[in-house]
Structures are given as structure tokens and as C-alpha cells.
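Have a look at these structures, which come just after this line.
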Structure I
Amino acid sequence: MEQYGATPDHFAKVKVKNARHGLNNPYARFRKEVTIEDVNVSPMVSDPLRLLEICATSDGAAALVICSLDYARSRGVSNPVRIAAVSTVTPTYPNTVIEMPNFATDSAYGVPEPERTFRDSIAYAAYEQAGIGPEDVNLAEVYDLSTSLELDWYENIGLCAPGEAEQLLDSGATALGGRVPVNVSGGLASFGEAVPAQAIQQVCEITWQLRGQAEGRQVEGARVGLTVNQGLFGHGSCVIAKR
């Protein structure tokens, strides 16, 4: 907020967007539209984040069937979705504690900083595997543990330059019908966090989207989808699927 000028209303807008997306997802736990005012009058949890800007904890399950294209076609699957990349990333020395205050920084004198930050490297490792870039992504499902975290992901996965996430949100680009919709499933804002089911659920969502089966929330013409997650103390993963 201090560096780029994000405001509480920007965080609230993320919740409003994702709640609206979740209305059309029959698998969502929370299917209720909210307003910026609703968010801004909910109880403060950890300034500046309020109750409606932090996802709930949920029970849940998700499953995928992964097989060869030949086998899928032999079983009558006419519109298979291909997994183009899977990345798993952990912090790179000397940054063993990522995006948290370092207790010691002396190791940085002997070892240069990594080319990309930990969060940036999650998606870019997958882009390299898939042979594509952020400009090729038609939709993304990101780990929105809080609304502010979703804004960070816009920059981390390359949808915009650092400091431009709020502008991207304000433009409507990340809403259904925008240039690159984010969390059209409703995200954790609509599901809650069911560890680790939410990461698999994200892949389910982009699979339905790429097959044209996401009724009521379909991203028209989607051909490339991306999911990205971050775990406790700096473990991340990204999946890119294509049709």
C-alpha cells in the first residue's frame, strides 16, 4: 500500500469480483454477492484486512484422472485437456526465508540474489516448460488466501508489471469477460481453504473451462489456463493446461 498506492477499496473489489464469480459455481460453499461497503464494514482481523477479505477454512475434496492422450481417446474423450507444465518451487539460497524478515543476511554477501523472486519463479518455471509466456494465458486460478494476495499474484504470474495490479483490477481485465479472468471459480473467497483440495480444484476448474463446460462462468475461447499456489514458508506450484 505504501509503495504502490493500493487502498482498502482495491482489496474489497477483489472480494466483490470473486463473490460474483462464485454465484455461478454449483460447487462453491459461499454463493452470496457482496458489495464494497459490506466488505469495509466487516470486522478488522489484521489491519488492513477485514473478515470478508480472508478466506474461511473448509472441508472439501477434489480429484483428477490423468492419462495419456491415446488412452483418453480410447475411452471416448473427444475434447481432452493436456497438462503442458507442472512446476514445484522452493526458496533459492540465500533467500531461505522468503518475503519475511530475514534474521541473518550475511549469506547474501557470498551468493548473488536469484534472478527471480520466489513467488515470480513459480509461474515462470512452468512457462519455460510449456514454451509459452504470460501473454498466452486466457484465465488463471490463483491462491487468494486473502484479497491482497490475489493482487500480488497478478504481478507474480506476469499479467502486469510490478505496481500495476490495482490498475489491472480497476480496468475489469481480471473479471469474467475481461482480458484474462482470474478466479472465475470464485476462488478461496467462495470455497474456503480445504488443504490440499483447493489446488486440485483449481485444475478441475481450468479443465472445465478449456472444455467449454463451465456453464454460467465460461471464459469464451479459452485455450490456455494456469493455476498457482503457495504453501507455508515458501513452497509453490503451478500447473498450465492447454487444449
Structure II
Amino acid sequence: MTFERDGKKIYGELYLPAGEGPFPAVIMAHGFGGHCAHNRPYAEVFAQNGIAAYIFDFIGGGNDIQSDGKATEMSVLTEAADMAVVLDGLAAMGEIDSRNIFLAGQSQGGFVASYLAGTQPDRVRGLVAIFPAYVLQDDARKRMEGRELPETEEIMGLLLGRIYAEDALSFDIYEVIKDYPGPVLLIHGTADQLVSIDYSRRAAEVFPSAELVEIEGAGHGFSGVDEERAIQLSLDFVKKSIQ
């Protein structure tokens, strides 16, 4: 099931529960350079428990995406625009309860979902941010310190355009998220070497209504029992937050 932004295709997969809707729904975003398959385990569990789920590839979001676009055109703000298009599309569907649409995301996807919740708070019932990459603005400041923004740069094997750093430096995510009053679940590993858990600890204090679950010994990217726990935590949070 695809959407479109500025003439570019957004590829996604809709998971609907059995029975008749309208269903509450979760829109889930992948991380930097990733793709929607990383979110399938979450989507499958949501759908098995009466909650619709939509997972998708950001435009220009990585090397293995099925959406249009190049990574040189991608930034956290273009990804937020993609997610907003998906939010519009799902809210207009008869099978979806538009009053109960949740946003979720892993890593950079958690950053993007947080940004969208903060900028469109009335449309987002709740937020799940899984090892969210709130570090990326500090990372951009360190990379660009004392030099001009480059036209291109390579990060983690992905060739990015000037817009990536430019947009990251254009606002403060903590100033945005303080405006989201809805329920928030943050899940972060204590051994995350890519995004220190301190960033989520700060976010838990900034969000008006947030809970942080720290997964002892987990790094950046969950697998095995850590992923199973994150999925169950996410499901329980969404179920209790439905209005």
C-alpha cells in the first residue's frame, strides 16, 4: 500500500487485524539507512492483537528501500514530511480509528516520530520511541564544527546531501517534544554505544508524560529476548493508551 509525497512514492505495508474496524493503528518508522522490514515483527504482533500497523520505507531512506528518492535528498525533516503523509492517508481510511493513531520508530525513526508528535500533537494519540537517535543533532554539530556544510557526506555507508546536516541543525528536538502532551514510551538499552541512554533520560524529563524503560545490557538495535520485550512493552503501552 503506497502513498505519495511531491510526486515520489512511499512504499509501505498495512497490517490489519481480523474482524471489522475501525481499528486503532500504529505507524512505525525505520532507522537511518534501514527499511520497513525491520519493523515487521512489531507490526505482526500489533495486528494479532487488534491493532492495525503500517510500516514503510522513507523516501531516500536507505540503499535497500522500495520507496522512491535518493539518500542525498533525505533529512529528518523530509522523513517527518513522509510520515505526515502516511498519517493523513491512514486517518482518512474507514478501517482506521483516526482518534487512536500512534506513532512509533526505531533510532532515527524514533527521532522523526517524536518530531511529528511534537509538531502535530492533536493528531497523535501516543508515541513509542525505541532507542531514539536524539544524539543526531549533537553529532551534526560535531561533524560541522569549524567548517562549511559539505554538499555531500558519507555516514555509515550512506551518501547524504547537504540537506541532511542542514535540517538537523535547524531546530532543537527537545524544544519540539516538550509540546507533545500525550503518553510516551521510551525504550533504550543501557549499553547503547551509538546513542547514549542519557539522551532518552533527558527526553523522559522533557516530555510532559513519558515513561522510560531501560533494558539492561542492550545495545543499539534489539534482537532476541530484548526485541521480544520491546515488542511486548510497545503492545501493552498502546493497548492501555487507546481511548
Structure III
Amino acid sequence: MIIILSPAKTMHVPLTAPALSTVPVFGKEARDICNEVKNLSFSDFSRLLKVSGGLARQAYDTMQQWIWPHDPKIASAAALMYDGPAFKGLNAHDFSRGELEFAQLHLRILSGLYGVLRPYDQILPYRLEAQTPVSVRDQRNLYSFWNSHPAKNIEADLRKLKSNLLINLTSDEYGKMIIPHISANVRIINVAFKEMKAGKPFINVVEMKKARGMMSRFIIQNRITDVESLTAFDLSGYYFERKLSDENNFTFLRG
């Protein structure tokens, strides 16, 4: 089993370093993307990323400082550097050594810049989304640039695990990097998290993102490698709703 998770826009350099440290598989590709971004003027950069003011300046400066290979003194583990709701739910900062090693095998974080990351791949801060329309190597956008490479990397890791099970905890934006390119023999489980309000399920985006991280943590801490065990997820009041689920689409409700 491999879990795929979206990255976060917000990033903070962690204060401590984990016991495990690896190098991103697609570092050279990330370098080529970043070189294209560095060549953009500040105004073009701001327009492409749809940011302005101080945030635009901070993001622009961050990308200008990005360099490959990374200096290990300033690079940090991806799972610890991302700081959005999903990563608060994951809370990888307190993983035991065993949990850390399981996560490294079974969790993958998708990235517009790095393609696909293991949780303890060392990265630098950046601001670039998968949907950002950057042209690299004559490809019109990052989806075209990455093509099937991240998916093939994940499939290779599934073969090493002797598994064909992919747990999709990504957003649509990042799922587009992987799902269309996955072979038919890989079983994809799509997971949705919803809240009940006035007797009807609805999506709270922030809570949904956090729940994706919590489910990743649940899988890691319980060493789950089979589909049925996923239905036992019950953190933060969630429960598996069979009536809204089918063989490959699981829905969890709360409230």
C-alpha cells in the first residue's frame, strides 16, 4: 500500500532533524523547473502564481534562493517542512523510529516542483503549485512536464512492496499528476471526508485536509496494508459510512 498526499503552500523549517534523511528522486527535474521560474520577472512570477504584495515578494525571493543540489545544512525533511492542515493532522514530528521507517515506505507527497517526495526527502522552501502554468523543456505546463514519471515511480515502489493498492488522499489538483497515468492493475481507493449539517453531508475544506493527514497518521501508526482496515479509522469523531461508499470510494462522516 502507498498513500498519496498533497503538499502544503505553507512551509516552515523545523527545529529538529529526523533520524532518516534521503535525497529527492527528481532533483534534477526540480532544478530545471526552478531555473525557468528564476528567469521570470517579478511581475510575471506574481501573475503566474496569482499572488501579490509582500507574499509575492517573499515567494519570489524564496525561489531565487533555491538551488540544486541542496545544502544538507539548510534542507529539511518534506513531512516536517510542510505546515498546512494535512500536515498538522499527520504530525510527523513525533513519529517513533518504526513509524518513520513505515512512513518512508508507504507515504508519498506530490509536488509541482519535486514531482513526488518520500516524507524524509530533504527539500528547500518553495512556492509553486502543480497547476501553475510554467513552461519547462517546451512543455506547456507542469502536468505535461511531469507526464507519467511520478506515477511510474510510485508504481515501482508498489512493486517493491508487492502491493497494488494506492490510497488517494490528494486534492484534484495533485491527483491529476498521478491518477490518469496509473496502470489498470493498480487499485485506487479514493477517500472523502464530510461533515453532517442539518442531516446532510457537506465538505469543510480545511477539516477535510486535516482529516487526510490524520488518516495518513492512522495508517502509519497502525501499520495498515489492507483495504478493510481503513474502515476502522475513527479519529476526531469520523466514522466509515458504508451507504455513501463503494468498492473503491470510501466516505467518512462526522457530526
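Each value in this text was obtained by applying a stated rule to the coordinates, not by laboratory testing. Computed from a predicted model, the values in this text were never measured in an experiment. Cβ atoms are built from the backbone, for glycine too; each structure is taken alone.
Before moving on, here are some points about what is shown:
- For relative contact order in percent (Cα under 8 Å, 6 or more apart) computed as 25, the structure of I, II, III it came from: III
- Of the structures I, II, III, the one that 18.1 was derived from, the read-out being mean count of other Cβ atoms within 10 Å over residues 30-37: III
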